[in-house]
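Where a number appears in this text, it was derived from the coordinates with a stated rule and is not lab data. These numbers were taken from a predicted model, which means no experiment stands behind them. Cβ atoms are built from the backbone, for glycine too; each structure is taken alone.
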Structure P
Amino acid sequence: MPEGHLLHRYGREHAAALAGHVVAASSPQGRFDATPFDGHVVRGVDVWGKHLFYDVEDAPALHVHLGHDGFFLRTDDPGLPPRAGTRLRLATREVAFSLVAPMRCEAMTPDARDTLVAGLGPDPLRDSGPAAREEAVRRLTAKRAPVGTALLDQAVWAGLGNAWRAELLFLAGVDPARRVDAEEAGRIWDLAVVHLTLGLEAGVVVSDPDAPTERWVYKRNTCRRCGAPVRTWQLGGRTTYACPAEQR
């Protein structure tokens, strides 16, 4: 599932390519009415957690959530036909982006957008300041659930998924099955700010800057640090990974 660092990466790329330009909007798949956006100027692209919002002049907000399987394809030749199954295509004279298999692709009123955003927690890639950190700690410690469950709740922190959950809790030395105190919550938030920023730049989950494509415990049989067998179980509806030696 695409996690926050990839959504912010898409948002940055799309803003650079589309903002200030008139776009040709279409739905080759026929499952989305792109008419309100076709021939209008994209004013900007915003990201909160796993949600993309396109600000289009004289049109509703355009909201995209990739869900488990969604992705964008880019082509620098807008004359090429779109891939079959493209839900939404946004094109200028220089570039085209094709959205495939999203969970949500919809026109949204300003009030509906505000309501959606109000239900999301702090995003480590939007604000790393003291106020955001304080709110992140408050939400995580207030959640009456194991930290491994809480981190997947987008109303607690926005943007984290299963891979980040596993790797950040490993780095913090915290077992996913227990709750955390304020000091631990702050440490996990600080790690999220640093490592999601690295992930944004690299386009992958980076939990070890010296080996950006490696993981400590996520989808591993043994811990990459100590070699202990990685423990796996279901928590929060997803497979959880933890090292019994490093995460107590």
Structure Q
Amino acid sequence: MCAHIMLAEDDTKQAELIRQYLERDRHSVVVVTDGRAALDEARGHVPDLLVLDLMLPKVDGLDVCRILRRESDIPVLMLTARSTEDDLLLGLDLGADDYMTKPFSPRELAARVRTLLRRTRAAPAAEPDPRLRVGAVVVDTARHTVTSDGEPVDCTAGEFRLLQALASQPERVFNRAQLLEQLHGFDRYMTERTIDVHVMNLRKKIEPQPRKPVRLVTVYGVGYKMVGGTDTDGMCQ
């Protein structure tokens, strides 16, 4: 699974080690050392995947992720020396698809890259009907698009996978552990709080009134489910 990967890392020794491991998997790798160069390179030669250090000069990694996520759906694996849950959630909230804290194993990073590439390149043709409809929300797994009330909805890769899981079985209640598995498996860097962040962001995008959800609803003490509701009568929020 050869891919064109951009690595944004200002530590030259770290960047060289990562590059060697990725090239062993036969990927082509371009290295940039600051955030401005990362934005320019991504716009000029769109990579299949971006490995992005959080602490970059000129434009930091969070801003790079925020800007690129508005422009494209490039898979982003974020690297950082910060390890708090707040940092993790902020990175995911901005659109990162995976997150690794330093120090890390280059072999594990290469494995994470392979996993992300498989997910983004998975052929949707195996599904007999790629469109999942739950009320006014349509998740098209073939085109990787979402509409709500007929209007397009911009989703990160993580938000899309979460919505796809919920829409594939309307009315089924998923607990957070089950939904977390849909995102990244039982990854030691992820927590069940990650699910709450994605749900909060999705409600802003698909609900008529995000504070009174009728489509992506909470079942207290259990988890979340998708329903085809249009009003709040009788709904758990």
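Computed values, structure above
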{"item": "Winner on volume of the Cα convex hull per residue in Å³ once structures P, Q are ranked, highest first", "result": "P"}
{"item": "Of the structures P, Q, the one that -9000 was derived from, the read-out being helix-only ellipticity at 222 nm (-39500 (n - 2.57) for each DSSP H run of 4 or more, over all residues; to 500)", "result": "P"}
{"item": "Per distance in nm of label points 7 Å out along Cα→Cβ at positions 24 and 216, the highest-valued of structures P, Q", "result": "P"}
{"item": "Which of P, Q leads on mean count of other Cβ atoms within 10 Å over residues 144-151, largest value", "result": "P"}
{"item": "Comparison of P, Q by distance in nm of label points 7 Å out along Cα→Cβ at positions 120 and 200 - largest value held by", "result": "Q"}
{"item": "Winner on relative contact order in percent (Cα under 8 Å, 6 or more apart) once structures P, Q are ranked, highest first", "result": "P"}
{"item": "Given 3.0 for distance in nm of label points 7 Å out along Cα→Cβ at positions 176 and 208, calculated: source structure among P, Q", "result": "Q"}
